[in-house]
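Below are structures written as structure tokens.
What follows is calculated from the coordinates using simple rules that are stated; it is not laboratory data. All figures in this text were calculated on a predicted structure; none of them were measured in a lab. Cβ atoms are built from the backbone, for glycine too; each structure is taken alone.
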Structure 1
Amino acid sequence: MTATVTASEAQKNFGAWHDRSQKEPVRITKHGRETAYLVSAETFHELWACYRRAVGTADLTDDEMALLRAADVPEEHAYEIADLSDPDAESDPTTR
């Protein structure tokens, strides 16, 4: 469950919302739009640990590249670059 609060209410009663964030994430809105979340340190660290970062192949070690080269791609996920559509070309949604 997630509690929702306006930014001005969160500012006025920060202590109460801080305490609430220790039990559940607090969704903060401004002018009716979601702008931020207040979460406990524990939740933040769990999320950060699961965060996947994209890196270029130049940043990988030789061992990591060897693992990638040896990986077996399941047939349902295998493709060739030529199979991909050109993002700059006009696309026909019926051919997807």
Structure 2
Amino acid sequence: MSIFIIVMILTAWYLWHRRGGTFLIYDVGGDPRLATILKWTSIALIIESVIGIIILFFTNKYLNLITLILGSLTILIFSLLINQKNE
């Protein structure tokens, strides 16, 4: 579970770092909507990582599913939003 949280933090850092330049094949400077999507996804992933770190201290393994579900839904919503960017 800690590896998943580390990956979420690294993803959030990458998205935050790329919000002003280029992200994969997209030019963020030419599309302010994409910069907003990157910013809010990064903030959401950091908040979910903090929640995941707090949940890690509990011994109940089913509570860790909250972090997995939240992180997966955030990335799903992010990917759907950037794919609808050109419409």
Structure 3
Amino acid sequence: MNKLDVLLVLTERLSMQIEEATSEGLENLVALREEVIQELQGRVVTDEDRTKIKMIQMRHDMIIDRMVELRDEASRGLEQIQNSRLQKKQV
């Protein structure tokens, strides 16, 4: 199984379980995508490759939305920590 196939399988799996997706899992997916892009730039892309790429792209928005959710959660958490520190200083 080549990296594009692995990326397709992981993307499909992640999109089916998107609510449980962790930032670590998403980071791993992004890293693999980068590897696949580098690999594809060094060779001729076949029709089969194009089909797989289109399948991956169809799930892209859903994955991006989850990444934004996780970013926002982390931002809110950091804001709460900062507010807590400010309150402690005022006491």
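Things worth noting here:
- Taking distance in nm of label points 7 Å out along Cα→Cβ at positions 19 and 43 as the criterion, the largest value within structures 1, 2, 3 is that of 3.
- Ranking 1, 2, 3 by relative contact order in percent (Cα under 8 Å, 6 or more apart), the structure that comes out highest: 3
- Looking at Kirkwood radius over Cα pairs in Å, for residues 11-58 alone over structures 1, 2, 3, structure 1 comes out largest.
- Read-out helix-only ellipticity at 222 nm (-39500 (n - 2.57) for each DSSP H run of 4 or more, over all residues; to 500), computed value -9500, structure in 1, 2, 3: 1
- Source structure (of 1, 2, 3) for FRET efficiency 1/(1 + (r/R0)^6) of positions 3 and 75 (r between Cβ atoms, R0 = 30 Å, to 0.05), computed value 0.10: 1
- If log10 I(q)/I(0) by the Debye sum over Cα atoms at q = 0.14, 0.19 Å⁻¹ is computed and equals -0.50, -0.80, the structure in 1, 2, 3: 2
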